[in-house]
Structures are given as C-alpha cells and as structure tokens.
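Please treat every number below as a calculation from the coordinates, not as lab data. None of the values given here were measured: they were computed from a predicted structure. Cβ atoms are built from the backbone, for glycine too; each structure is taken alone.
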Structure P
Amino acid sequence: MADSQPQEKSAKRRGWLIAFLLIVLIGAGAWYFWFERGADKQGTDAAAFMVPKVPVRTAKVTEGELQERLRAIGTVEAFNIVTVRSRVEGELLEIYFEDGQFVEAGDVLAQVDPEPYELRLDQSKGQYKQSQAQLDIAKTDLHRFRTLYEQDSLAKQTLESQEALVAQLEGTVQSAQAAIQEAELQLKYTKILAPITGKLGFKQLDVGNLISTGNVDGLVTITQTQPIAVTFSLPEQDLQRLLERLHLEQTLQVEVYDRKDQLLGKGALLAVDNQIDINTGTVRIKASLPNEENALYPNQFARISVLLGSQKGLLIPEEAVQTGARGAYVYVLDEEDKVQPRVLELGLKSAGQVLVLEGLEEGAEIVTEGTDRLRSGTVVEPIADTDE
C-alpha cells in the first residue's frame, strides 16, 4: 500500500512534464508561424505594391552650333564641251596627246601636213612682189607725168589715166598682202591647238587619215572640268529662304556628296533660274566648284547641300522632342530620377538635332527613348547606350 502511492505521484509528475513540453512546442510553432511567416508575407505584399522603374535612354543638353541647310539631288555638268575639228584639210601627220589626258588651252594636239599651205604662202608672196613692182613703176611714171603736165607738155587725160592705174595697182598690192596673211593663217591652222583647258576624250582619228573641216566627229572632245558646274532643283517653298540669304550673303556655300555621302567638293552658288517649272513646282539652281582634284565628272549623280546659315545655342536630339496640347516638350530628369515634362521653344532642325531657344539649360538630362510609358513624376532608370 505504501509503495503504490509514490508510484502514482511519479506518474503524475511525468504527465505534467509531458504536458508542459507540448505547450512549449505548440507555443514555439505558433510564434514561428505568426511572426516569421507573417513577416515574410508582409515583405512579399510590400514588394508586390512597389512600382518598377521605367528603363529609358537619356542625353545631355549641350552647347553647340547648328547649320541651316537645303538639300537636293543634282547632276554634275561641264561648263564647256568642245569637239576639236581641223580648220584646214590635209593628211594627219602627228598626234601629240593621249586619250584622257588633261591639256591646257593652246597646247598642240596634232599636226596636219603643212606643205600645200607653205607652197600657197610662197605663191602669195610672189604675187605680192610682182604687184608691188608694177605699182612702183606706175608711181614713177605718175610723178613724171605730173611734171610734164605742169609744163603743158602732157594731156590731162593721160595724167588721169596714170593716176587711175596707180590706184588700181595699189588695190592689187593690198589684195596680195591679204592673200599672204590668209596663207599664213592657213599654215598656222595646220597645227591643231586645244581651244580650252580640260580633259580629253578618246581620239577619233589616227595618223595617216585625211582630216577636213567637214569631219562631224572631229579629232577629239575636250571637256572643261576645272571649274565644273552642278545643277539641281529646289521646291518652290524653299526659294524665298534661298533668295533672302543670297541677298544678304551675295553667295552661298554649296557642298557636293556622292551616293555614299562622301564629300566630293565645295563651291559657291552661281545662279538661280528665272522661272519655276509649273510641272514640278521647282526652280533650277546652278553652282560652281573648283574641282581641283577632278573628283567630279560630267553627268555624275550628286547630293547637294546648300548652307543658308548657322546659329549657336543649346542642342538636343530631335527624337527627344514630343508634341502635345501645349506644343513641343521633353521629359527632364531630376536628382531622384523622376521625369517632368518641360515645354520648349525650338529653332532650327538639322542632322537629327534641334536648337532650343527657351525651356532648357545646359547640362540638363532629357529622355530620348522610352517616352511612351512616361508621365509626370515617373521614376526612370537610365540605361547605357550600347553603341558607346
């Protein structure tokens, strides 16, 4: 009886101990569930309500100079193209040029057989001497006849006849002198000279051929390439701006580029046509270029750029400019990477850039790409340009 009582007390203590441990375990589980899991859930809910930053590309507002230009498509033209023909007829003895050669005005290009013209010159000189001798005799007789007439030893009719003979022979001598000059000129023409400075084409005749003034193809063609011209057309709406600047500057700079936008040369505006083409609504313009490197060829395609003027100020990329009810604006970043719209007054536009007259300051950062998702106060994340 005495042993059973202690055993019952020991069993009760073990029961209380187990119950206590269960309570502690349950409490620890509840704490973990409510505090640890609850904190994770709150963090997840907070993250779910955070607004992500909008990725955009940006650019800095810089100080610079913007040029106002008119652009057009044109064609290169030679100021002069000459087909060289002989001014006398004869056998072609020598050719002194190569195909494609550059020649100066006055260079000897070819030699026509001069012998027939030398003989003609000698003949003219002989005729002149003969006529001059007859004139000298007639003048001597006229002097004697006048003396006799003053002495009443000669009839007046005889004197007048001698005076007429002298006048006739003087005319004959004058004709003989002209014949000499003509023969000398014909002999001179046996040397075929370059009439202008320029680039030669391909020769049309070889040595040994008979050349004449009636040869349609001529000997060779010379194209003037220095200076050279470019002609192009501008729309009617650009004409007034061009004329205003031309009146102020007297001349305007013209740049010529090829199909790959490589600069071929610079020159000056030369002339504006006197009427507008009613079919196209354009006016033709001509410019002159020195073409010192011979980079331009007649009939060559060309891209034309006419410089009207330049203006200094703040420059921004053209793609950054948006248009709204209040006019043109851009999104400007603040120190917290929030964007705010800024209304602008714009000036010239050229080569992908815009001149800002009012509304921005130098160094401000503006959005150039990603503007479609922006509103006032939107937080953005500028991203690096992959092209850099």
Structure Q
Amino acid sequence: MKVKDTLLTSFLFFLVLSSWYVLRAVRNEMAVENYSQDFLLILLAITAITMLLINPIYAWLASRSNLKKIIIYCYSFLILNLFGFLFYSKSLNENNITEVIWLGRIFYVWCNIYSFFVVSIFWVLVINIFRNTNSRKLYGFIMAGGSLGAIFGSEISVRLSDSFTNSGLEFFVLSASILLFCAMLIAIYISNSNKNSNLSSKVGGNWSDAINNIITVKEIRTIASYSWLFTILMTVQWISAIPIIESYSDLSPQRIELFGRIEQLVSPLTLFTQLCLTYIVIAAFGIKLILIVYGLLFVIVFLLYGLVPSVGVVVFAQALLRVFEYGFNKPSREIIYSELGKKDRYKSSVFIDTFVTRFGDLTGSLFMAFGKFSSIAATFMPLLAIPLAGFLSIAGLKIAKNSSKKAKDL
C-alpha cells in the first residue's frame, strides 16, 4: 500500500471527524435540554425509525453506483442539509420558543444521522482499499488522523461556544459544511487515483440486501448483535452522565465548553493509543481479546457510576471507553468488515453502523426510561446493566471464532 494513499486517507478522516466534532458539543447540549424535558427517548426513537427508512434508500443507491458516486451523493446531500438548517434557523422568530425548541430537536435527530453516515461512508472507502493483512495493520494510523480531527473540531466548538447564545447554529454549521466539502474532494481524489476494481465497478444487488443478510447470515447477525449490545451499554453510560452534567451548570455555553474540554482530553489519549499501541496490541493479542475485554470495561464504569457518581467519573468513563473503542475495538470491527463479501462491505457494514447502533441507543434509552418509570434510583440503573456487558463479551468471542476461520489475505 502506497504511503501517499495512507496519508491521504488519514487526512480524509481528519476532515470527516473535524466536521462532526464541530457539531458534537451542540448535539450533546440538545440532549441535555431534552433530557430535562423528558423528550430524549422520543428523539432517539425517531432517530432509529429514520435510520431504518434511510438505509434501504442508501442500499438502493449503492446497488446502482460505484464508490465515488456514493461519496458524492451522500456527502453533498448532508452539506445541503446543513445549509438548510442554517437558512431555516435564521428565519425563525427568536421569541417563538416553540419553534426554537423544535429546531433543536430536529437538529439533534439529524446530527445522529449525520455522525454515523459520514463516518460509515468513510470506512466503506477504507475497507475496500486496505483489505489484505498488511494494509489492515494501517487502520490505527488512519484512525489517528480522525483523532486529530476530533481535537481540531472540538477546539473550534469550544471557541464558538459563546456564539451559541446569540447566533445559534450559524457558525457551527458553516464550519462543519466547509470541512465536509473538503473531505468530499479528498475522497473523490482517492477513489479516482486508486486502480482497485472494487471502487470503480457498481456494487450491484438489491435495496434489501443488508436487512436480508442480518436475518439470514449468522456471521452478519453476530456482528450486528455485538454492535447493538455495545451501543446499548454506551447509551446507558451516557444517559447516566446527563444528570451529572446538568447539575454541573445551568448555562448552555458552560456545558458546551465542558463537552468540548472532555473531547480535548480524550482525543489526545486516543491519538497516542492509535499511533503507538493499536498495531502492537492487535498484533500481539489479536482481535479476540479486544472484543471480549470491552464488556469488562463496561462493568468497571457501571460500578463507578453506581457507587461514586461525579463529574470526575464521567470524564474517566468517557476517556476509558472512547480510547478503547477508537484505539482497539473499532479497528478490530473494521478488520471483520474487510473480510466480508463486496455487497456486505458496502451495505451491511453501513446498516449495522447506522440503524443497528441507533436501535441500540433506543434500547438503552428504553432501559433507562423503565428505571425512571419504576422509580428505581438513577445511580442503580448502571448496576442493573452489568449482565448486558457479559453478553457483549460472549458475542465478541463468537465473532472472533468466525474471523479466525478467515485468517488469510483477501
């Protein structure tokens, strides 16, 4: 694999995650506001339903396109959406509180769709270029570009936090759209310069391939189950953190700044892991141990949330889980995706990373809502989720066994 391709792909991930992390702190602030209004569960349900409706459209488009066209269509559509939010937000009457609240709710749903699709489309490019054993070792370096992008995007978000009160989404949207447009140009250049036939030929198949394969193919179903479980656990962790963050400050700019500062702490740790440890750990221990250990880390985090809830625990949990996710677990899952057949690399991977994970968010939220409805203490709910962490480790073991049967160059 050429050094140029690796550097460009890493820079592409820098731009993609920069674009998302500019918006991420605002999305998190919307979550806090709607949690206090008991509306977050409804928004997550709407997000999951929307993902389910969008995926067949994406699969239909992918079936009739090659990778370059998929990138152009999807990223251009998302950029147009950003400008749509910009123009609509400027037309709102700020005294009409109802319209402002609903804009925030719609933006929250859309941000979740945006974050997963921009990253999923990027990884479709990666797993179709970096497929053999040697090139897959570069996933950590490629993801390091994304960590730098997260740092850069978070810094932009922090610097724009004071503008949120007076200008709302305006500067966040403009920054994110410029970064994503640059990412689209780089992605087009990479796909044009790469001679891999997987990139230039049509994907083929039907709009229902991803859904059908999750139902009928055991291997795909196991991967989907793993993604569903870890997303449930992530959501339980996040919702457990919301009241702690809410008690930290009553002011939106201060909470947005806190979210940005957390990103600035987590992202350098993730970057160090990706550059220095990802390759070593995967090479030394393999993906089996990584997929299994994830459940044990959730056990540690949930014990802390249940016994000593605090802002410090929130920061620790974010650091531990996010560094492990993006330093070890995400590269391991992408290795699994790279071993799939062509249609599943384009369709099932995106369906799992969008709808299945969003459904995991909804499931985790329903779990937390059940606790609230049953008058169970919020600090006790993470403890009740610990058995799910055990199921996650079991699913990881099954995936690793399936992968070991394919341990050869593709």
Structure R
Amino acid sequence: MIELSDVEDASRRLSGTIRPTPAIHARGLSDLANREVWVKPEHFQRTGSFKIRGAYNFLALHATTITNNEVVAGSAGNHAQGVALAASLCGMRSTIYMPIGASLPKLEATRAYGAKVILGGDSVDTCIEAAREHAAKQHAIYVPPFDDPDVIAGQGTIGLELLEEAPPGEVVVVPVGGGGLISGIAAAIKASKSSAKVIGVEAQGATAMLAALSAGAPVALETLDTMADGIALHSVSQLTLDHVREYVDEIVTVEEEEISRAVLVLLERQKWVVEPAGAVGLAAVLAGKIPGSERVVVVLSGGNIDPLLLTRLIEHGLSAAGRYIMVRVVLDDKPGSLAQLTATVASLGLNVLSVEHHRSGRLIGMHEVEVYLTVETSDPSHRDGIVPALVARGFRAEAMR
C-alpha cells in the first residue's frame, strides 16, 4: 500500500515535467447535472492522458537499475505513449508491444515519442505478456500499466492537486480500469484527512474491479464489451484491489449509451475531445448514478481517440441523446404522396438527413411504397412525438430502433 509521503515525493519528482491541468468549474455541465460539477482535464496532459505521471515516476526511480538503458511495456494506447515519452525524457530507449488492431493515431503517436513499436497479438493482455518476456530476456525494465506502487503514487498526484485546485469536494469521481488511477487518487485524498468520498466508475461491459470485490480476489473476465477501450481490462491486480477496498467508497457502472452521451456533451458544451474511457465519470454523473446533490469533481482521464471511432461515437451519442430517429412510413404509390410526407415532416420542425424510397423487395402492398426517413430532432421529447404526430395526420408510421 502506498503512503501519502510516496505521493508527495512523486509530486516533487514530476514538477516541471508534467503539464498543469487545473480543475475548473464547468457551469454547462453543472446545469445538466443539477449539481455543481468541477472537472480535472487530464486530456490536456502531455501524451493526452494521466499516464505520463505514473510512467515518469516509475522510471525516475528505477533509472539506476537499468543495465542496458531499455524499458519495455505492453499497451494499446495511453500507457504506451506515457512510457515512450517518459523514457525519452529520462534518456532511455523504449520498446512497446501493441496489439495488431491498435489504432493508427495511437501507434504513430507512440513512435513519435521515440519508442520502437512491435505489433503482435490480438489483445493488451497478450502484449503485456510479450513485454514481460522481452524484459526478462534482454535485462530491460518492464513498466507496469497499474500494478506497481511507484506507478500508483505517480497517478495519485492528481489527488493532491485536486485538494489544492478545487473547493472541498464532497465526491470525487474517477474512471476505473486496472485500478491504478483510482488507487493513487483515493489514497492521496483519504490520507490527507479529506472528508470527500471517492467513487469509481466502470463500463458495464468491463467490470473487472467489481468482479474482484465480489470474489474477494482478482478474477479474469471472460469477455469485454465496451467502447471505452482505455479501461477494458480482463483483470485488476491484488495491489489495486487492496487500495480500492481500503480507500474507495463505491464503484458504479455506466452503459454504452451513457458513455457516448457524455462524450457528446463534452464536445458540445466544453468543446473538448475526451475519449470514452476518460468520460465515464461524467457519464455516471449525468445519468444520476452518483448519489446525493453535493458538489462533484470528475476526473477526465484522457483524450486519445481514433477519429474514425469519434465519428461513430458522435452518431451513437446523438441517437442516445434523442437527436436522431429513423422512421418507416408506408405510402400509397401515387403522385404527390412523398411530397405530402416531406411537407408534413417540415411542419414538425424536423431536419431530414436521409431518405430511402423502396417499391420492391418489401412486405408491402402492390400499390404501396416504403419510405425510411432519418431526421434530426432537438431533444428526446421532440423525437418521441414524431410518430404520434405522423399517425394523427393519417400516415402509417413507426419508429425504427
């Protein structure tokens, strides 16, 4: 278990190396959540996430033990970039094992920070094992993503900063993957005698920490199913589980729709690009899953997201927020029917995004046509009133889910 002194030492070690990310009061988010919301924008950190904190603290402490000046790690993205930059800053070579399916932007960024990247395996777990084997054979230093007290102490510097930057917060909300981030933050906050609660948030499709808490020991999840790849791990470690048991008040989960909505809200209200894993804390707040009405401080842990995923995520988020709907309408196949439909849609204040018009290959009458409309709506109540309004005007309409 780490002590407050470990985190304070890490803070001094990181001074001048990490980028300041002062916590701010987010008024727009507060209005949406109906409670005061502060955010810690770690997506503005060097490498785009909090990971540089733990990686640099670890390497600064282990520099004298490295015999061949090489460090190695396995990661799909944020840890890879954090280790690569930390190694460069410490004058070391880095080798990073990444999955074959790793996103191109993360792959290129890791190389740009000076790392040699080796692609292999179809999961982060496979890459971590390969990194361990490489380190053993080459007498290099393996940098764990979360299962190490020095890494945890580095991440815990966020907790110290929150105690200085934000007003006394009754609840601090933190994403949970392997558990290193919340372990460090919670240890720093509770050891400082703060009365704030610390609540962790997992994606519903990747609940490794909840599974470990339930079983009393780390267990391996058989499957992972979430867009929040940055916190999608099969298992936590005994070290992080011990910290969570000791310092964390509660773990909650969020669904995919809630995550995508949070990413979209951050884009619209804050003009910030935050990755799904980094936005799960806000997702929990907006979904009403953080008990009480007191002030909350949300850690936005990273912003490294593939542009292609971001495009899909925006569309998913708009749908989840009630901003898109697809409607199926069956019309009589005669002149003017489609024009009548589009005029009605316009009168309802809808913006048509796409129209599909089918006469054959469908289960409709000989003298009928099928029309699929994708329209943009202003909010869920507007969306929910579309089909009833069309039916009231004599159209055979149904919403497509």
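Have a look at P, Q, R and say which one yields 26 for relative contact order in percent (Cα under 8 Å, 6 or more apart), as calculated. Walk me through the intermediate numbers first.
Working: P: 26; Q: 30; R: 16.
Answer by label: P.
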Starting from the value 5, 22, 28, 20, 12, 8, 4, 1, 0: which structure in P, Q, R was P(r) over Cα pairs in 10 Å bins from 0, in percent calculated from? R
When helix-only ellipticity at 222 nm (-39500 (n - 2.57) for each DSSP H run of 4 or more, over all residues; to 500) is computed for each of P, Q, R, which one produces -13000? R
Distance in nm of label points 7 Å out along Cα→Cβ at positions 155 and 187 from the coordinates reads 1.1; which among P, Q, R: R
